[in-house]
Structure I
Amino acid sequence: MGAVTPARGAGPQGGKQPQQERSRATRLKLLEAAIWCLAERGWTGSTVSVVAERAGVSRGAAQHHFPTREDLFTGAVEHVAEKRQGALKAVAPNLPPAGSLARTRIVVEELVGLYTGPLFRAALHLWVAASDEEQLRERVTALEARVGREAHRTAVALLGADESVPGVRETVQGLLDMARGLGLANLLTDDSARRDRVVEQWAKNVHVTLRLG
């Protein structure tokens, strides 16, 4: 019996998919390692070599995916910010009914959560570096604007806010600014007890201003 002829295209396609998956996996490892490095070592201590070692890949592989240091770290912050935004949107189906104070309280808590933890620490190091490095500043400014706009849109959607009502847009933006401030306070000490009290009061203020209750 003669050898079975492989289906047309099976060879190239069969090899191509695993290669693409490996490439995506390597990229993901680098992005997550970059966030860890920024959060733990700051901008000065975070190099492509350090990230590559943390990710368990070669420096050449890292530079293949991210030709410059700026590409790697801005890409990392954007990647994790998108993940956090996705997680925030995913809570929507399980929220209490629209118009309830309980819903507003949970949304405020979730928004504050965007500005705590390793992602915020990493982003902060990137902002500080951008203030001194012209090459980085433009990219980080554009990135922060995109992330901020998306956070604002998500907050408006989850809160059911009507921005045509005077003061509502400013209240939502003030909420996000407050959340960022709480994130800063949490960098040096465990600020959870005070943060809980502030979140409780802000939820009430937002609820009244948005005319949800």
Structure II
Amino acid sequence: MTVRIDHLVTSGTFALDGGEWEVDNNVWIVGDDSEAIVIDAAHDAAAIEAALGGRALRAIVCTHAHNDHIDAAPALAEATGAPILLHPHDLPLWLQTHPERTPDGPLADRQELTVAGTTLTVLHTPGHAPGCVCLYAPELGTVFTGDTLFQGGPGATGRSFSDFPTIIDSIRDRLLTLPGDTKVRTGHGDPTTIGAEAPQLDDWIKRGH
């Protein structure tokens, strides 16, 4: 069966450091007609389950543990039986949202996740949060970057658990080394490519300082 990437946008609230913002999140589903994984179960478990269309959900992968990326994860896990996977460095953030329910398994740098015969490699990319990861699928020519890299720049680093020099190092060393035509599928907003973002690195560094 042919592997495909399904996409839906869910809406809700991002809350951190005492502030709240209304946000739209990208939810990515990678799989074929029989099985799939979900990348970032944001806001609406029922909508994500509907988008799965009865496929077996093999894992709920969290790119990081800000509440807007994980708020629907426990409900989706309960509905589907799928494990929730999170890099352990983001457990303190996770527990702010779900103090009574821990993830089911860890994500580690260079770990490989396989769904529908396609491999996604976990890249640990801290900076926006300590446990941020991206998922690189070379067979699909794409990388799922969560909130590490967007069209036009890195994710925000002005709040708790974040660090600007760290996210720049992550992007430079882990993402901009990927092929230029790799499609960047982000946690919010429109996609881009590695080749479109790489020339802007020096400008980001100047702006960040």
Structure III
Amino acid sequence: MKTYLGLDGFRFGWVAAWIDDRGGHGFDYSPGLARLLAMPHARAMIDMPIGLKPSGYRICDLRARELVGPAVFLGARRDLWTFSDMAAANRRYWEHEGKGGGISAQLWNIRDKIRDVDEIMTPARQATTGEAHPELIFWNLAGRIRLATKSSAEGREQRTALLMQRGFTRLQKWLTQRHGTGIDRDDLIDACACAIAARDSTQCVGGDEIDPRGLRMEINY
């Protein structure tokens, strides 16, 4: 029996959703990645950049943004967590790369999660643990159309329905069980989407760029 794992970061750590090829499914969470990635799995997908450039934007991010819009954050670099604040980072990037090369507050706020993934990732591990983006996954599951924004009731209903159709039949119950954990509704939904990609994905954007540590820069969906 094969199990497929999807992971997303949240305020206090990481949330993982899993589904197996017999229809079993569940979710778990932990302050760190190690315990969750130690769960037996045939393939895992994580909603966090894998493969980081020293400068500039990754081609896979630019391509994904063309398809699903600004939900894809630009500018993940391996020196991101060396700056004291976002303003200092942007001053550096603007000075060396031009005014169009900065980062958003959203990317800045997940810099520690990006570092967590970068610290454990190797080219060998990337063979079974890949990067995915939930909005790209939902775009694909919906017939390659953009859904309503995930912050809206309509958008959440659309995403939940797509996941339940593909095996996460207990998701509605889980969304009530997350209270008190710090896991946001969208974090759990996104982890489930990544698990579906771990099971079903055969496509990606990017893949031609290799970072200085030998990691492919690609986003699976």
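Taken together, the values in this text are just the output of simple stated rules run on the coordinates, not laboratory data. If you're wondering where the values come from, they're calculated on a predicted model, not measured in any experiment. Cβ atoms are built from the backbone, for glycine too; each structure is taken alone.
When relative contact order in percent (Cα under 8 Å, 6 or more apart) is calculated for each of the structures I, II, III, which structure yields the highest value?
Working: I: 23; II: 15; III: 31.
Structure III gives the largest value of relative contact order in percent (Cα under 8 Å, 6 or more apart) among I, II, III.
Quick one: helix-only ellipticity at 222 nm (-39500 (n - 2.57) for each DSSP H run of 4 or more, over all residues; to 500) came out at -5500 when computed from one of I, II, III, so which one is it? It was calculated from structure II.
Of the structures labelled I, II, III, one was used to calculate distance in nm of label points 7 Å out along Cα→Cβ at positions 136 and 176, giving 1.5. Name it. For distance in nm of label points 7 Å out along Cα→Cβ at positions 136 and 176, the value 1.5 is produced by structure II.
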